[in-house]
Structure P
Amino acid sequence: MRMDVWHLMVGRPLKSREAQAEEIGTSEGLAALSLDALSSVAYGPEAIALVLVTAGAAALPYLVPISLAIIGLLLLLVLSYSQVIEAYPRGGGAYAVSKDNLGVPSSHLAAAALIVDYILTVAISIAAGVSALTSAFPLLLPWTLPLCLLLLAIVTFLNLRGVGESARAFLLPTMLFIVGLLAVLAFGLVRQGAAPAHLSLARAAAPVGTVLLLRAFAAGCTALTGVEAIANGVPLFRPPRQLRAKRTEWLLGAILAAMLLGIAVLAVRLGIRPGIHETLLSRVMAAAVGRGWAYYTVSLATTAVLGLAANTSFGGLPLLASVLAHDHYMPHVFAMRGDRLVFESGIWVLAIAAAVLLLAVRGDPQALVPMFAIGVFTGFTLSQTGMVVHWWRVRPQGWMLRAGLNAVGALGTTVATILFVVTKFLEGAWVVVLAIPLLMVLFRMVRRYYARVDEVLRPGKQPGPVRAKPRPTIVVPIAPRLSALTRRALEHALAFGDEVIAVAVFFEEDEQDLKDLEEAWERWAPRVRLVTLQSQYHSVVRPVVRFINSLERQRGERLVVLVPEMVPTGRLTGLLHNRLGSLLAAALRRRTDIVIGMVPMHLAEDDGTSD
């Protein structure tokens, strides 16, 4: 019944050959892997404006040149990741590039940075989506946190149904957002008519310090997060995978650049500043087209896309975690696909971590911005530096131009990363600076553990000869009264070995029950020795464990403990039965010479008394 309900929610199990149905094309790639970058236009320009207005409204015109600088960095990243897609079609992005070209420590740094970024992406995307909704509908402001958690739950379960299905579900709001926002920005620019060029705007602005401009640039770099997700998820595309992934990367870059520039120019021309309870994007759209149907349609689409932008991480982190698990740096469970052919463990861990973050900041996206982008820009830097080394090693035709392009990109992202850490450290970036090394330590611990396991198991190597062991001694814990379950357990025990010991535990007040069992046992004569144990405490497990430890056996002889159990007919009736087998297994788990088994019996079974 429980599995039927689960399959109703996430869909029927898929066969391995049905995996092709979950692969995505270029348009679906925008919905599955690009929403993080596209939706960043809702908070990237605003982050720049929030820094600039600290110097007064006259500093706002710098929004345009700073946005142009960010667009230039975006172009470098798109070019770079197009080369990553070509060189590393198996995915993994910065981790795969760093592992091949920079060594294991650098690959750990890249993986840890990306994991932190993916978690923050989910939290900030959903928080920003709900913020856009409350900007359009202020009555929903008190429900910010519940709406965040509800949106997170929806995105999580859509991804549990499969990457392809979630991409198709998100395709309509994605296209509505892209077309709607570009149309609103174009209408606003046309309606404003001719205006001074951005250089004139910059000259008209009040002079501000270089430090402030660098802080604004670093804050605006949050708009570039998510650019790497397509390179990480190349295996998710339909063949030809590399071509489809590169087309998606270029399409993402073009759309994102147009949106960033349009928002910046309109905000400066209209003199719009970010508000306390209304986002800069909301104010720009309202000024461009008014608060009519177009405004509310695009606002709702923005909310949907911002919330669904978390889908980028749900497509990226589980895949990255599976690659790390394959390399023995994360638990192997992260490499296992579920019934819907998705990496369920990665999805659940991502959802839980994002929920904790949303609860911690109570759904406020600006509280997450200082922590954002450090991880992804660290990945940017390592990926591009690794590509420089890659081109130097491989040296294909035109490798110097490619290496030079990656070197320029690496330099730019390095500067941005340093600026982010320095300017945002005390505002919350210290959390990321601390979390990344902790994850790297975790990778090494997991790797050392699996190395020890390999030393013991020696997988892939022929084991030694199989030797016959003496027949084991069988210990059967039984209830204080005879029953059909006792008979069933002893029959199974006698099938395994000749020496079977039935053990019953009594408490001090149960003397009469002890005598009754001994008399009934003698009349029944099951050819099995009965051992009765008296306990001063109301514990069955401890006396049984002490008895097992006291048994003297031959060298190499195994001991089998068979625990008879009634199988509950449902989840609720399971609460009506004890779990002696589980308790004994927990108490004896360190004993490698003991095998613990269960003898189940269903209520509908014939107890065999008619034999």
Structure Q
Amino acid sequence: MKLNIAKKIIKEHLVCGEMIPGQEIALRIDQTLTQDSTGTMAYLQFEAMGVPRVRTKKSVAYVDHNTLQTGFENADDHKYISTVAAKYGIYYSKPGNGICHQVHLERFGIPGMTLLGSDSHTPTAGGLGMLAIGAGGLDVAVAMAGGPYYLRMPEIYRIVLKGKLQPWVSAKDIILEILRMLTVKGGVGKIIEYAGEGVETLTIPERATIANMGAELGATTSIFPSDEVTREFLRAQGREEDWREIKADEGAEYDGGLEIDLGLLEPLAAKPHSPDNVAKVKDIGKIKVDQVAIGSCTNSSYADMMKVASILRGKRVHPDVSLVIAPGSRQVLTMLAQNGALADMVAAGARILECACGPCIGMGQAPASNAVSLRTFNRNFEGRSGTASAKVYLVSPETAAVSAIAGVLTDPGEFGEEPGITIPEKFIVNDNMIIAPGPGGNSVEVVRGPNIKPFPVNKELDNNVAGKTLVKVGDNITTDHIMPSNAKLLPYRSNIPYLADYCFMAIDPGFPRKARENGGGFIVGGVNYGQGSSREHAALVPLYLGVKGVIAKSFSRIHMANLINSGILPMVFDNEEDYGKIDEGDELVIENGREQVQRGEKLTVLNKTKGIEFKVKMPLSERQREIILAGGLINYTAKGGGKQC
């Protein structure tokens, strides 16, 4: 059989199932990663499984999301993660060492391996030729315990890159063009595989930028070949022994695809408030810019930073613009400091931030009211920046830097000749902020601060499931809408009771009160419900508040999996017109719920308030139905279900 890249790696790691789109498969996981926002919960869940040591080839715990320590909460959680890592055999990347995806690309990623991460941008490592997938923390905990990762076999969608980029056009513009063409729903149920002679012209950081924002397409993951460019990158990192060639067989089949002529692309920007709201920079016009933020796991590599430094050299940031820059890793920051590029940035008027996610997740640098902020990040959801009225545009580092000087959104082609950047043959390697695990076991005490609370666990599904419609929301509701993760709330990532008071706060501040007064109930949503972050708090907090089910027109992949893992019914309208027949406050009943779920057919929901019935689909595998019946993955595993493939 002629195999594409994705199927080659899946076949090597297939535990059970067949590579038929839509059928459930289980994959052996080689590596895992967590970050501090989702990691504390993942490790609490891992500890609950009673496994003495991780069973992956390598697991890494990163602290990169909330490195601000305005109180004891963050420091306590970091201490918890570091002691769990030492006890259970996990590598620990200390605060300040860098963003998980950038550091993993530099120091740990290996072509042909599988990587499961409790962060939706884990597919960044697909730029190296890894099969890297974002998932909820509980799925990652199961993988660390040696269990397989279950998912529905995706379609493999090939994007052929032809030609070569013109000056001032970057990898960010490639993925923005793909988002313009396919939208934020275009990758759902798909692995995006890149091919064509254009791939050979892209460096590993450029490939990683494209793979990173495949998450915004809703794709399961994105993947590039592992070729001589990959080999050169790993050689420069002192890891050439990790390289292996991986390419698609001649004549390999795909489930769909498109072609993009790189030579025809121009600088692009995603306008507020969605990554697929894309237009040419020159067509948007010279709007006044108040803030420019450069960094994030999308565009914080050495090459990105050097382009920015070259543009800023000898120039001055416009007096009306605040420019902040966050290198993606300590390796990048060290090299910028040694070659003088950091001085060029500072001299121009840039503010240098810590090597962390920072403003991308609303962790500092919130724009002024009604401000225009240009960001090299991957998401511009309304309010994500920390300022509800801000207008956030996603752009390339080149566009960001040139606009910071001009004070208005500017096509970088107007700046003059593009600076040439040379990728070093050897990167500086200093891993002294990555703590390797020791012998572990009982010799290590896991330190738990007072902010760490037990996570909620559901009970077996009742035969009659009833409750009021607590909230009705529209299309493309993100996990940020469901459970915000801003600078004020992120310190409470391991305290579900505290977070519960803020569930749906941006949409309906009264939601927690209604949920408590009614003993829980249902959520009704539109298309692509739960897009965005892999944050399982968006399922755990509703579970804590008694939510029994979510009925939507469609779900994002990771959030639907998190609902199943929590034992919350994820239901899809059989007829989307029925969405209009439900109002907030309507009482819904699923009679003989257990029997209906066991049959695996469509469920009948009675709207008692309006006296009508409607059908919903719950497209689950037999294993997923058993998880729902058990009241979630923890209960299912405790009953021995986790031992079955």
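Annotations
- Of the structures P, Q, the one that -20500 was derived from, the read-out being helix-only ellipticity at 222 nm (-39500 (n - 2.57) for each DSSP H run of 4 or more, over all residues; to 500): P
- Computed 21 for relative contact order in percent (Cα under 8 Å, 6 or more apart) - originating structure among P, Q: P
- When FRET efficiency 1/(1 + (r/R0)^6) of positions 106 and 266 (r between Cβ atoms, R0 = 30 Å, to 0.05) is worked out for each of P, Q, structure Q gives the greatest result.
- Structure from which 21, 13, 7 was derived, semi-axes √(5λ) of the Cα gyration tensor in Å, for residues 274-313 alone, options P, Q: P
- Of the structures P, Q, the one that 18, 40, 23, 15, 4, 0 was derived from, the read-out being P(r) over Cα pairs in 20 Å bins from 0, in percent: P
- Value 69, calculated as percent of Cα pairs over 21 Å apart, for residues 74-209 alone, assigned to which of P, Q: P
A short reminder: the numbers here are calculations on the coordinates, not readings from a lab. Computed from a predicted structure; not experimentally measured. Cβ atoms are built from the backbone, for glycine too; each structure is taken alone.
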